[in-house]
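Next up: the structures, one after another.
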Structure I
């Protein structure tokens with residue numbers, strides 16, 4: 001059985017989804033790293049593209065964590 005997911009290669013979108021309270025399920029390697037979330041995160045992705053607000057400090061913290069993960073820090 002396959003579980004529905006939402007994935008993105010956009011670091012800012014991934015940070016927004018995390019700041020919105022969704023859990024990162026996994027990171028997939030490829031030409032670009034893909035951040036995979038549960039299917040419910042698709043609504044947060046829509047919010048990101050509509051420029052909806054999330055707490056700024058949370059967004060910045062998650063963006064920093066993603067960048068540190070990518071760069072192996």
Structure II
């Protein structure tokens with residue numbers, strides 16, 4: 001009985017650690033992707049644009065900077 005209990009506890013601990021590690025890695029990758037998007041697409045609106053996109057950065061990327069700041073903490 002003790003062996004099963006120890007095995008079960010060990011398994012649960014490692015499962016939880018794996019889940020947290022996976023979550024942490026996913027969040028880190030998400031922040032990297034957001035950073036790339038901010039550096040590439042968001043800043044591209046500072047340069048010359050087609051008439052259809054001119055002046056629409058705030059419409060297209062309305063909450064993007066806030067989302068990036070939130071996740072980058």
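Derivation of every value follows stated rules applied to the coordinates shown; laboratory data play no part. Everything quoted here is computed from the prediction, not taken from an experiment. Cβ atoms are built from the backbone, for glycine too; each structure is taken alone.
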To test your reading of the models, identify which of I, II gives -13500 for helix-only ellipticity at 222 nm (-39500 (n - 2.57) for each DSSP H run of 4 or more, over all residues; to 500) when calculated. I
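If we compute Rg/Rh (Cα atoms, Kirkwood Rh) for structures I, II, which one ends up with the highest value?
Working: I: 0.96; II: 1.38.
Comparing I, II by Rg/Rh (Cα atoms, Kirkwood Rh), the maximum is at II.
Given that distance in nm of label points 7 Å out along Cα→Cβ at positions 15 and 47, derived from a single structure, equals 5.1, which label among I, II identifies that structure? Write out the running numbers ahead of the final one.
Values: I: 1.7; II: 5.1.
This figure was derived from II.
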The value 1.7 for distance in nm of label points 7 Å out along Cα→Cβ at positions 23 and 39, derived from one of I, II, belongs to structure I
